[in-house]
Structure 1
Amino acid sequence: MAWKPLARLLWRESRASDEDSDEVLVPAPAGRVHSLGEDHGRSSGLPLAKVLAAHRAWLEKGSNGVRANLADLTLNELKLKGAKLSRAQFTRTSLLETELSNAELVGAVFEHADLRRATFDSADLTAAEFSNSRLEGAWLRGTNLAEAKVIECSFQTAHLMESRWQEAGLQHCDFSRADLSLAAFHQARLFGCTLTAAILSRATLYNTRLQLCGMRELRADDANFSSAQVLECDLSHAEMVSARFTGAQLNGTLLSRSRLATCDFRDANLQGAEFYGAMLQGSRFGGAKLLGADFRGADLAGARELTSEQLSQCRTSDETVLPNGTRGPYRKHSGAERVGQR
């Protein structure tokens with residue numbers, strides 16, 4: 001059956017009106033999935049290079065420009081390093097193990113796309129949109145995802161070191177066992193996401209909002225959660241030594257049996273937070289709100305800047321180790337809140 005591959009690959013900007021709208025060149029055959037094959041970019045005589053050139057012209061408002069629509073194509077294992085594909089459409093596109101390092105993908109749209117083990121290192125995905133897409137094992141080292149909108153995508157075991165997510169919005173995404181070391185999430189919003197056993201060591205989450213996120217066994221040593229809102233999240237069994245939570249809100253967050261030694265909780269809102277069995281040796285609590293916080297079985301040995309009033313508002317038990325090294329429960333005016341005084 002003859003068909004026109006150009007209709008699958010290209011859109012052109014409508015010139016019928018002054019509005020910024022797109023017009024499909026030719027209706028695409030329903031259900032057709034096409035592969036570019038071993039020649040890496042040729043389909044019925046149409047080189048992929050021509051598609052990229054036409055898309056670049058479209059971005060530059062050239063007269064011969066047409067927008068790339070790569071819907072329903074199989075583009076596995078292609079070498080597209082540095083490709084200029086901003087605002088391109090990738091609906092149901094397969095890009096397994098495709099090389100897109102340093103690519104320009106600003107505002108690109110990925111819907112039901114298969115990006116497993118693809119490489120996006122140092123690519124620019126600012127304001128890109130991802131929905132229902134698979135990125136398991138993908139490489140996004142140093143990738144710019146600022147202002148991206150990401151919904152119901154899987155990043156399990158993905159390599160996201162030094163990736164940038166400033167002001168991004170993420171809903172119901174799975175980052176289980178992903179490596180997000182040194183990632184930047186300034187002012188990002190994460191809702192209902194899973195980060196089980198993910199790595200966030202030395203990551204920056206300043207003023208980030210995380211709500212109803214599952215983060216059991218998270219590894220986030222030296223991470224910066226200053227002014228973050230970590231609301232009703234599960235951070236139990238986490239490794240977060242020397243993390244900073246200054247001015248953060250952790251209302252109702254579960255931190256049971258987590259390693260939180262030498263953390264900074266100054267001026268944080270920890271009301272109703274659960275620290276049952278947590279290790280908090282040497283952590284700082286100056287100005288923190290602790291009403292209803294649960295420190296039963298927690299180790300607070302050497303914890304600094306706690307006051308008698310603060311500890312009186314907490315739940316402690318005979319298994320709690322108080323700042324001066326004695327066992328609880330805490331008794332008001334006992335002096336056990338002061339390090340070194342027994």
Structure 2
Amino acid sequence: MYLSEVKQVPFTTIIQSNGIPVLDVRSPSEFESGHVPGALSFPLFDDDERAEIGTLYKQESQDAAIEKGLEFVGPKMLRLVQSAKELAPNKEVYIYCWRGGMRSGAVKWLLEFAGFKVYKIPGGYKAYRTWVGEVILQYSKNAKWHVLGGMTGSAKTEILLQMKDRGAQVIDLEGLAHHKGSAFGHFLEEKQPSTEHFMNLLVKELVQLDWKRTIWIEDESRLIGKVVLPPELMNAIFTSPITVIEKTVAERAAFLASCYGEAEYEEFERSFNFIKKRLGGPEVQLALEEVRNGNLSKAAEIALKYYDKAYRHALDKKREKQEQNFVDVSGKSVEEIAELLINKEE
């Protein structure tokens with residue numbers, strides 16, 4: 001047996017686990033809602049079993065719930081050990097459940113009995129989530145943020161990634177959210193994470209950055225698709241210095257056409273109808289006709305009438321609280337703009 005109850009495991013160590021697998025022993029639906037980034041789903045109970053145990057605990061007794069849990073676990077013990085060996089050939093793992101209680105305790109006992117070295121995370125996922133909130137709060141308040149703004153189609157995300165390649169500190173919110181931030185932002189993207197898991201992914205990125213150095217972040221609204229940004233971070237975006245890059249409508253429309261060219265017509269139809277009230281029915285019909293004819297740049301120019309107006313309004317609302325600098329980058333490549341912004345910051 002091993003002395004494996006870790007009294008103080010920094011969560012930064014866990015999310016950068018140095019090759020040691022992190023096993024989440026909660027149910028599949030709990031894992032799906034949010035988990036430690038990089039963790040592997042290793043459920044002690046499936047969703048139905050967990051629900052049945054919970055009902056017994058509430059309606060009968062803790063003893064009845066424990067007995068039912070043992071009934072479920074007994075036939076699984078060999079399979080759990082075999083699965084753990086496949087996931088962790090070196091027989092060393094971190095494990096956690098919701099609060100660091102019975103589920104992780106049971107798996108810890110079983111795997112240690114099978115010769116594993118097991119680090120049980122104190123407080124479980126609940127403690128991890130508390131830490132996530134604290135990290136977001138502290139970075140939002142104390143980091144040296146610089147916001148990159150610009151009208152839709154300015155290639156802000158691509159510019160930020162180029163800046164990151166050149167050594168700048170960058171948080172790519174749209175990349176973490178799997179969404180490009182407009183009614184069309186879900187095109188050709190993976191399924192979005194929950195807001196809960198987005199925050200987990202965000203913190204994994206934040207703790208690798210030095211908040212005393214400039215951290216670049218894209219100008220975003222409260223919602224990126226279905227993901228809701230933390231209010232503390234929104235306040236940081238709202239009040240930190242912003243560099244707004246300016247490109248021509250034609251450049252931006254061409255960029256959007258290149259991004260969304262492989263999307264199906266039905267996706268364009270749904271997205272244009274989503275902004276129909278603001279853009280106007282005739283404009284939507286004209287845009288969809290351009291899509292059908294393969295003129296995506298023309299369709300994008302029509303959409304930009306709405307997005308440009310909305311973005312100008314958003315900038316005006318922040319003008320009193322935010323230092324705003326405008327830089328004309330028309331005709332410049334993403335690489336040139338990235339270099340320009342890095343040099344400007346220095």
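Laboratory data are not the source of any read-out in this text; all were calculated from the coordinates shown. These numbers come from a predicted model, not from an experiment. Cβ atoms are built from the backbone, for glycine too; each structure is taken alone.
Upon calculation of helix-only ellipticity at 222 nm (-39500 (n - 2.57) for each DSSP H run of 4 or more, over all residues; to 500) from the atomic coordinates, which of the structures 1, 2 produces -16500?
Label of the source structure: 2.
The value 26, 45, 26, 3 for P(r) over Cα pairs in 20 Å bins from 0, in percent was derived from one model only; which of 1, 2 is it?
Working: 1: 30, 40, 21, 8, 0; 2: 26, 45, 26, 3.
Going label by label, the one that fits is 2.
In terms of distance in nm of label points 7 Å out along Cα→Cβ at positions 54 and 158, which of structures 1, 2 is highest?
2
If relative contact order in percent (Cα under 8 Å, 6 or more apart) is calculated from each of 1, 2, which structure is the one that comes out at 17?
Going label by label, the one that fits is 2.
For the read-out distance in nm of label points 7 Å out along Cα→Cβ at positions 62 and 214, a value of 5.6 was computed from one structure; give its label from 1, 2.
Only structure 2 yields this read-out.
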